[in-house]
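Below are structures written as structure tokens.
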Structure I
């Protein structure tokens with residue numbers, strides 16, 4: 001298998017803005033080249049501009065959300081854990097299906113750091129990845145073992161953010 005056909009494991013983490021947006025950009029780029037993409041978002045259930053745009057790419061991009069429309073507190077509810085587990089099972093099926101060239105697990109790092117999922121289950125998914133599938137994991141607080149298993153790791157680091165001045169999330173920009 002040539003390097004052009006091989007898939008890699010990418011991680012986008014850090015406290016800065018842009019992790020989901022970067023993953024959505026990869027999905028759009030892959031779809032633009034005719035590749036099928038499975039985009040699974042964990043720990044979030046509310047609509048966003050990125051997901052709306054990806055859904056417009058039709059049969060090339062499948063978008064699923066495995067979260068509720070509320071922020072997960074310090075102790076996740078059973079419903080939050082059940083949604084994350086359902087998402088991991090569907091993501092595993094998509095990864096192994098042979099249908100998708102790219103599988104994106106958006107906010108999976110948050111799902112493990114908030115104890116919605118066991119990081120060992122995510123590491124198992126990484127080890128099961130077929131060689132031709134690009135696997136992308138996003139979210140703050142990536143576990144060091146996930147970072148070690150990745151081929152590419154990008155840390156988004158906040159240097160300055162207008163949120164600190166009271167600017168709330170804006171439609172089309174932050175969500």
Structure II
């Protein structure tokens with residue numbers, strides 16, 4: 001499996017909107033160079049949204065999502081990151097490298113999975129694409145799961161923030 005998608009029935013509240021989000025600059029220089037060569041002229045800050053990373057003050061229901069991921073996909077060592085993509089943020093095509101995750105858990109890229117859950121219904125201007133397949137018009141609870149280095153991109157060309165929950169785990 002390189003990627004697939006499905007849906008979990010939403011059981012969460014909107015507490016994710018009030019988390020402490022911080023900007024983390026995209027850290028892969030070769031991707032940024034390629035994007036520049038492809039014609040993207042964004043400020044470097046506009047290549048990522050804001051994040052409330054693992055270990056920060058997350059909603060209590062986060063542990064229920066982690067339990068579901070562990071049982072549904074048989075994943076271990078789940079990392080959790082709430083992601084807010086503001087208007088004008090464009091994250092062009094890229095593959096995740098999971099450098100910190102690989103080092104922390106001594107695992108290989110091919111064993112790592114990412115689950116991206118859309119926390120709200122799709123809104124105009126919100127875009128996600130994986131392996132050349134767009135995912136739009138989604139309902140809250142729709143998720144995409146991919147393995148290893150699947151290529152994906154996201155953008156918010158709309159006026160409403162786009163909220164997702166990123167979960168990273170691996171199969172031993």
Structure III
């Protein structure tokens with residue numbers, strides 16, 4: 001198993017992985033599902049393609065020789081900070097340290113790119129997920145953002161908002 005930069009060739013696998021980790025019945029096998037909060041898809045080919053087009057952004061993929069891409073994370077440099085999004089691990093194998101390995105790779109990427117911190121947004125009612133990030137050094141900033149409107153981001157089953165978490169780097 002190893003972590004590499006994803007390419008455009010990987011877009012279909014990334015779309016499948018991210019949607020499978022966050023939405024739909026299959027996502028409920030894992031603990032990171034949003035299926036009880038949102039209907040619809042988490043991403044699509046156009047979205048991943050657009051994100052990959054940003055010269056300040058990269059998708060890291062976690063590969064298993066037998067299964068292909070089993071996890072990924074999106075990283076985007078924004079001035080002197082790194083945005084982390086779409087951390088996705090196949091629901092069948094969550095809880096085995098793969099997410100932690102991707103967080104470590106994100107930290108290495110941030111340091112290599114002269115970033116002072118890594119930040120992310122998380123749905124505020126995802127208490128277990130927020131606690132997991134906090135155990136890995138991320139802290140609540142106090143900043144809240146509205147959840148994006150429109151079916152592109154998912155159909156909300158309840159009102160949602162995002163909180164910002166940040167990890168300062170040494």
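Only the coordinates and a few stated rules stand behind these numbers; no lab work does. Given the structure is predicted, the values throughout are model-derived calculations rather than measurements. Cβ atoms are built from the backbone, for glycine too; each structure is taken alone.
Brief remarks on what is shown
- Structure (I, II, III) behind the derived value 48 of percent of Cα pairs over 17 Å apart, for residues 27-122 alone: I
- Distance in nm of label points 7 Å out along Cα→Cβ at positions 99 and 115 - structure with the largest value, from I, II, III: I
- Structure responsible for 4.0, with distance in nm of label points 7 Å out along Cα→Cβ at positions 67 and 155 calculated and labels I, II, III on offer: II
- helix-only ellipticity at 222 nm (-39500 (n - 2.57) for each DSSP H run of 4 or more, over all residues; to 500) derived as -10500 - corresponding label from I, II, III: I
- Structures I, II, III, by relative contact order in percent (Cα under 8 Å, 6 or more apart): label with the highest value: I
- Per FRET efficiency 1/(1 + (r/R0)^6) of positions 35 and 75 (r between Cβ atoms, R0 = 30 Å, to 0.05), the highest-valued of structures I, II, III: III
- Structure from which 3.0 was derived, distance in nm of label points 7 Å out along Cα→Cβ at positions 43 and 59, options I, II, III: II
- When distance in nm of label points 7 Å out along Cα→Cβ at positions 3 and 131 is calculated for each of the structures I, II, III, the largest result comes from III.
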